[in-house]
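Below: a set of structures, written as structure tokens.
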Structure I
Amino acid sequence: MSLRQWLTPALAAVAVAAVAPAAERGPVEGLPASAVRVVVYEDLQCPDCAAFRAMLDEKLLPRYGARVAFVHRDFPLAKHAWARRAAVAARFFYERSPELGLRYRRETMAAQRQITAANFETRLAAFAAANGVPPAEALAALGDPRLAALVEKDYQEGVARGISKTPTILVNGTPFIETFTFEELSKGIDQALAEAH
């Protein structure tokens with residue numbers, strides 16, 4: 001039995017429990033009211049997540065954005081030095097403006113190789129300033145226990161579902177873990193869309 005076959009039953013209820021459309025806790029791209037939900041557990045410091053982000057921007061959103069909800073969940077891995085702080089910062093920017101929060105996620109993943117634990121706050125302040133947000137507010141948000149709790153809630157929900165790698169993508173509960181092709185994921189989305197109609 002493959003890992004995907006074993007995890008599918010265990011994760012099948014994930015989409016139902018994880019994403020109540022009326023109470024989204026974080027960024028949603030595409031069609032928020034869609035019955036087809038692609039839940040993305042991501043780490044902003046994860047190279048595979050950055051590759052998925054590129055796939056999302058270049059292929060998935062253009063093809064499915066008008067029909068599918070892409071729901072982001074934070075899953076910062078302990079091995080990554082600045083991932084949790086980046087997730088908290090993303091929540092801060094998202095509360096300012098959903099588009100700003102998504103822009104921060106996108107730009108952070110695109111610049112992973114340039115970001116270090118030592119320069120994280122400098123880069124955060126520069127992003128804030130470039131986007132009309134007082135840098136001091138963005139830096140202070142890193143210590144906001146409410147934002148940290150939102151990130152931790154996503155993380156703990158992922159752990160409870162057996163998620164341990166990023167990205168883990170759930171298409172109406174069907175898992176795609178760490179590395180997968182556009183063709184594999186689009187086949188799962190097309191199937192979910194067909195079942196929804």
Structure II
Amino acid sequence: MRRAPRAVGLDDGPSTVLRTQTPQTRGDRASIIAVWFNGLVVEEVRVGVLQVDGLDATDVILGLLSGRRTDLIFLSGASFAGFNIVNARRLHSMQHIPVIIVSREKPNNASVKRALKKHFADWKIRWQLISGLGRIHAFAPKASERSLYFEAVGISAAAAKRVIRAYCVTSRVPEPIRVAGIMAKGLAVSGSELAAH
């Protein structure tokens with residue numbers, strides 16, 4: 001009997017009130033939630049902590065995935081905690097599983113590039129992570145709802161559409177991302193707790 005795929009969805013929560021003198025010091029923290037689905041059943045939840053506008057998202061996600069069987073990664077967008085951009089190709093190369101980046105609205109990469117150039121000395125590194133994702137695909141998993149947008153790493157666009165549709169049960173958003181988003185937005189983590197990480 002073929003086993004159900006075990007997919008993980010990741011989304012971030014709001015940043016804490018741990019403020020430093022300037023945004024450049026990047027002292028704020030935000031939670032990131034990983035929710036594993038075995039088929040369409042929630043099986044496991046893990047919580048990580050990200051530096052707002054940092055570059056630790058990829059390492060934090062790899063830490064959350066460590067030791068867990070995962071067949072597919074769903075990311076709610078290419079960046080978390082502000083402009084903490086995920087290296088999706090590194091995730092794929094290290095985990096050897098597909099990565100699907102899903103956005104509810106069409107990403108405005110031209111605007112993102114302008115913001116990166118304006119606010120970050122290392123904007124070229126961050127921009128390469130975004131531009132390296134390749135083509136943005138539009139897809140409506142449910143005929144009655146608007147399209148969502150996705151980028152696919154380690155999986156064809158056609159196969160990614162089939163996977164997305166299989167996980168869209170209650171809305172146009174795949175369940176692993178939808179549930180991770182609900183948990184992340186409702187997670188109350190105090191500043192002192194996050195500061196300890």
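Bear in mind these aren't lab numbers, they're just calculated from the coordinates by the rules spelled out. Computed from a predicted model, the values in this text were never measured in an experiment. Cβ atoms are built from the backbone, for glycine too; each structure is taken alone.
As an exercise: distance in nm of label points 7 Å out along Cα→Cβ at positions 152 and 168, calculated from one structure in I, II, equals 2.0. Which structure is it? Checking each candidate, the match is I.
Each of I, II could give relative contact order in percent (Cα under 8 Å, 6 or more apart), but the derived value 32 comes from I. When helix-only ellipticity at 222 nm (-39500 (n - 2.57) for each DSSP H run of 4 or more, over all residues; to 500) is computed across structures I, II, the figure -9500 traces back to II.
16.5 is what came out when mean count of other Cβ atoms within 10 Å over residues 96-103 was calculated for one structure; which of I, II is it? That value comes from structure I.
In this comparison of I, II, the computed figure 20.4 for mean count of other Cβ atoms within 10 Å over residues 72-79 is attributed to I. Here mean count of other Cβ atoms within 10 Å over residues 104-111 was calculated and came to 19.5; which of the structures I, II was it taken from? Here the read-out was taken from I. To test your reading of the models, identify which of I, II gives 64 for percent of Cα pairs over 16 Å apart, for residues 88-183 alone when calculated. For percent of Cα pairs over 16 Å apart, for residues 88-183 alone, the value 64 is produced by structure I. Across the set I, II, Rg/Rh (Cα atoms, Kirkwood Rh), for residues 40-119 alone reaches its highest value in structure II.
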